[in-house]
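In structure tokens below, several structures.
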Structure 1
Amino acid sequence: MTRARVDLKSPRWLWGPVILMMALIFAASSIPNLRRLPGGVSDKSGHSIGYAMLAGVLLRAFAGGRLRGVTWTRGLLAIVLATGYGITDEFHQLFVPGRSADRYDVLADCIGATLGVALGWLASAARRWGILDSSS
């Protein structure tokens, strides 16, 4: 029996996680009267973690799924787009009962996005330095 090969460079595999992450963020910010995040995670930590993940999958998509495709320009673009999405998400929350827009949430989004890209850049640098397998 022959198994079908998955093309890891197809738009579905590159951009699907970006769309999924954006949808998860949108869904979470649509919950009315949200007081605490599950597991006792603080609001700002939740923003930072979510937007680190969003920026990470954006960077992955821009880099074509390859560590060698990670560049400063693509990293900056991932940070700008993730933070921009954070701004639109705060605007969206103005229309959700019990929610409001908060500029400090956008700051947490930007910090998280920057950390997510920094992790991607470190993985890319580790590959270039021979720390990670060069077949990545």
Structure 2
Amino acid sequence: MSEPAAPVTTPYELLGGEAGVRRLVDRFYDIMDEAPEAQGIRAMHAEDLGPMRQKLFEFLSGWLGGPPLYFQRYGTVCITRAHQPYAIGEPERDQWLFCMRRALEDLGAAPEVRKMLEAPLFRIADFLRNQ
């Protein structure tokens, strides 16, 4: 008789589920709004970050292994097309990553979780470059 498989723990669960992902997104946008290091990408956003907070929360929920909220609400959306109007080069990619890395750190995400997410977050941020 074989042993039962160990339960798969997703980044969504490791970050604390819905509440944890919501805190991550809120911290991410707070950093973007306040940090001089992120002024380039902050300028690309509307004054009211509320709608973007919700969209990123919904996207990350599914991307991190939780409920696919973004897909349920918007269906299949080309993420690169949504970012096309904005000049996104290496500096903007790096500013986005700065905010996300710092948000993960500020929330006390375990080093293993941060390491697990480092390469996939870089790939997403780099994929959106159009400059």
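Laboratory data are not the source of any read-out in this text; all were calculated from the coordinates shown. This one's a predicted model, so the numbers in the text were calculated from it and none came from an experiment. Cβ atoms are built from the backbone, for glycine too; each structure is taken alone.
When helix-only ellipticity at 222 nm (-39500 (n - 2.57) for each DSSP H run of 4 or more, over all residues; to 500) is computed for each of 1, 2, the one that comes out at -19500 is 2. Quick check: 11.2, 33 is what I get for Rg and Dmax of the Cα atoms in Å, for residues 20-67 alone, calculated from one of 1, 2. Which structure matches? Derived from 2, not from the others.
Given a computed value of 1.3 for distance in nm of label points 7 Å out along Cα→Cβ at positions 12 and 116, which structure among 1, 2 does it belong to? Comparing all candidates, it corresponds to 2. Source structure of the calculated read-out (P(r) over Cα pairs in 10 Å bins from 0, in percent, 12, 42, 35, 8, 3, 1) within 1, 2: 2.
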